[in-house]
Every structure is written in structure tokens, then in C-alpha cells.
Structure 1
Amino acid sequence: MAIIEPTRKDIQNSPAIKKYSSSLRLWHWVNAIVISGSLLTVLLNATLLKSRNDSPVIKSALQNAGAVVTDKQVNSAAHDLSDKVWDIHVYFGYGLAALLVFRLVLEFFQLADQKFIRKLKFAYADYFKIKKQRETALHEFSVKLIYSAFYLLLVIMVVTGLFLAFEDFFAPYKAIRSSVKGVHNFCMYLILAFIVVHLAGVFLAERKDSKGIVSDMINGGGE
């Protein structure tokens, strides 16, 4: 897998630094926050708030306080706590869906040289046309393909997540709920892998010949 190391210079026009629109930068950082929040809720429910682990703790605390409770009541309380976190996860999912729509709409209104589709086409063309810098062209094209895969993962995550959130409205398709949930969970691990590779790529790029890409995503970059 190619490391996602964003390049700041076009292959054919090396002095030109890529720019990011304010809308794209806003989407990037808000999207990072929403995805991080969503993953955090999953982590909490898989560790600290796991019902099987929390039930004995809750039961012990209530008994020490003088309360008389049954295992069923304790398990119900533990599940309720976990469900509250899942509710937050759902809200993050709604936010992710809204951001995905925003990004798709934004693509139509971006300046020509800022459109992702255009960059992907140019990267593809450069790889087959440029012979002297074939390695650089391959890297650029590979990065764009990985970003394309990331956008596809977001679409799958949103679609499967909305299916699970509104499963009562999809009662006729209840039989595939387990499969949809499995796809949703699997895509989460792929997004985690993307985040790790992306951060590693940014770190390496900042240490090499693409210094300032983080600040570019904050201030938009310049000539």
C-alpha cells in the first residue's frame, strides 16, 4: 500500500503549490472530528462501558450503598448506559452523512484545479505520459486512488449506518441486518487503517520535500 503522503507540487509544474478552498478545509477538519468522535464511542462501548464488565461493578456499588438489586436489573442498567453512548454514536453518524453530502455537493462548486475528480484524472494521465518522473507520477496516482477508496468507504459507512439507525423502516429487509452490520463494522477497521496510513504519510511528507502541508490545510496554502 502506498503511503498517503500528500504532495504540494504538481509533477509537470513544480513551482505551483496546490491550494485548498476554505470549504474543503472546513470539511476536512470537521470530518476528522466527527470520525474521531464516532470511533471513540465504539471504543468506549467495547472497553470501559461493555455491559458484561460493568454489571458486576454496578451491582457491587449498589449493594455497598444498601440497595437490593437483581442481576436482571443490573444488566438492564448496564445496557442503558451503553445505549446512551450508542445514541451519541448515531448522532455522529448523522453528522457524517451530512458531511458526505456536503463534500459531494462541494465537488461541483470547487474551482477546476481544486476538484478531486480532475486531480485524479491528471494523476492517471501523468502516470502514462510522463516517463522521466514515473515514480513520482505513480505515487501521486496511488495516493489519489487511496483517497478515492476512502470516499467510497465513507459512502458505505453512511449507507449501512443509516440502515441500522432506521432499521424499523426497513422491516422487510430485517434478514440482512446482520450482514449490513458486519459490513459497517468491517469498514470501520478499514477507515482506522486509512487514518493510520494518512497520519504516517503526513509525518513523512513534513520531514521530506512537502513541508507545510498541515498548515496548508489550515490556511489554504499559497503560491
Structure 2
Amino acid sequence: MPEGITDQLDCGLGLLRSFVVYRRPGRQKSLRRLYSGFIRPGDLVFDIGAHLGDRSSAFAALGARVVALEPQPRLLRWLRWLTRHQPGIVCLPMAVGRAPGNAELALSFRNPAVSSLASHWREHLRTTTAGFRHVRWETSVTVAVTTLDELIREYGQPGFCKIDVEGFETEVLAGLSQPLPALSFEFVNGALDQASRCLEELERLGQYEFNVVAGEQ
């Protein structure tokens, strides 16, 4: 089969996978229940790595104003379409890091949820984590990068910030110079050193208490 057609099929399968995982029936109710302890009507929330906007939609349903960032062009189009009836959500075509600029985002057609700016993280997990051994990143795209500090200057301080950027979480936190009331960041068991560095970045800003949530529970 020609490579272009194979890539299109892989993209379609990857998008379907994301819909099944993140937009399945009943998920919104669970997300609203999880985040209702952190978000109140009128709060500002940052969704860093919004993907298909499952959490952005939940935040907005709780009454929050949401700034959702998704650098993958294909997913951004779907994010905007899926949240088109939620005017409280602003979708931005950007990544977040330690400094403004541009960066190369590695794209996985079949697994768009693991497209990443972190090259070391990608290579490390392919050798240490069974679930990543067959993941391929077929191409890359140059994306604009902002910082949490820049977002705060433009939109205000968020009451909650969700960070899910596939191994780039430390870089996101490095671009923050003030403590936030509450936030979450993703970590992977095969790269716990990354989680430790995230904790160090947060302790640089202030005293935090942490809770671990396993998987998508």
C-alpha cells in the first residue's frame, strides 16, 4: 500500500482511538466529579495539552473559563469543533515550555496522545516501557511555544492548571515563576525521574501537597 495512504489510515485509526478513550459516553460525568473539588464557577483554568478537549469540556461544564492549548494541527481542528458550543473555552494552537519560541513536535499517527516535544523521553520509554515499544513517531511539525508566565500575563492567574504534554511537563513548569493554587501534571511509570523533576520545580515555587491518581481513574 502506498505510504501516503498508509499514513492516512494510521491517522484515522489514531483519531478513532482518541475518541474511544477520551470522548466515550459517561466520561464527562466522571471528570466533572473529579475536578469539582478544585474548580468553581467563574474560575480560570488552563488546559495545557488539551488533545480532544475532554477535560476542557468538563472544566467549562463546571462554570470555568478555559484556555486550552493544543499544538497538533489535526487535533486542534477537532478540539475547536468539539467545543464549539462552549463559548467559555478559548483554543490556542500552541505548546508551552520554559521560554517563548518554536520547537519540533514529533507526531505519532496511530497514537496522537503521545505526540511529544521531548525527544529523550520518547527514546527512553521505547526501551523501558512495554506500552511504548511499538509506538512510532513518523514525522514532526514546527509549533509555536509560549510559557505559563506569558499565559498568566495575558489571561490572568488560573485557579487550576492541567498539564499533560508527554514528557515535557518539567519544561512547562520551568516557565512558571509563581505558585498556582492547584494543578495536575501527568507522569509515566517508566520515567519517574521526570516526575521527580516536576516536584522539584513546584517546590521551587512554594509548598504543595500531592495526590497520585493511577491511570485514567
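Just so it is clear, none of the values below were taken in a lab; they were calculated from the coordinates. Every value quoted in this text rests on a predicted model; they were computed, and no experiment measured them. Cβ atoms are built from the backbone, for glycine too; each structure is taken alone.
Things worth noting here:
- When Kirkwood radius over Cα pairs in Å, for residues 24-127 alone is computed for each of 1, 2, the largest belongs to: 1
- Which entry (1, 2) yields the derived value -25500 for helix-only ellipticity at 222 nm (-39500 (n - 2.57) for each DSSP H run of 4 or more, over all residues; to 500): 1
- Ranking 1, 2 by mean count of other Cβ atoms within 10 Å over residues 64-71, the structure that comes out highest: 2
- Structure responsible for 0.80, with FRET efficiency 1/(1 + (r/R0)^6) of positions 80 and 104 (r between Cβ atoms, R0 = 30 Å, to 0.05) calculated and labels 1, 2 on offer: 2
- Read-out distance in nm of label points 7 Å out along Cα→Cβ at positions 48 and 208, computed value 0.9, structure in 1, 2: 2
- Computed 36 for relative contact order in percent (Cα under 8 Å, 6 or more apart) - originating structure among 1, 2: 1
- Structure responsible for 1.10, with Rg/Rh (Cα atoms, Kirkwood Rh) calculated and labels 1, 2 on offer: 1
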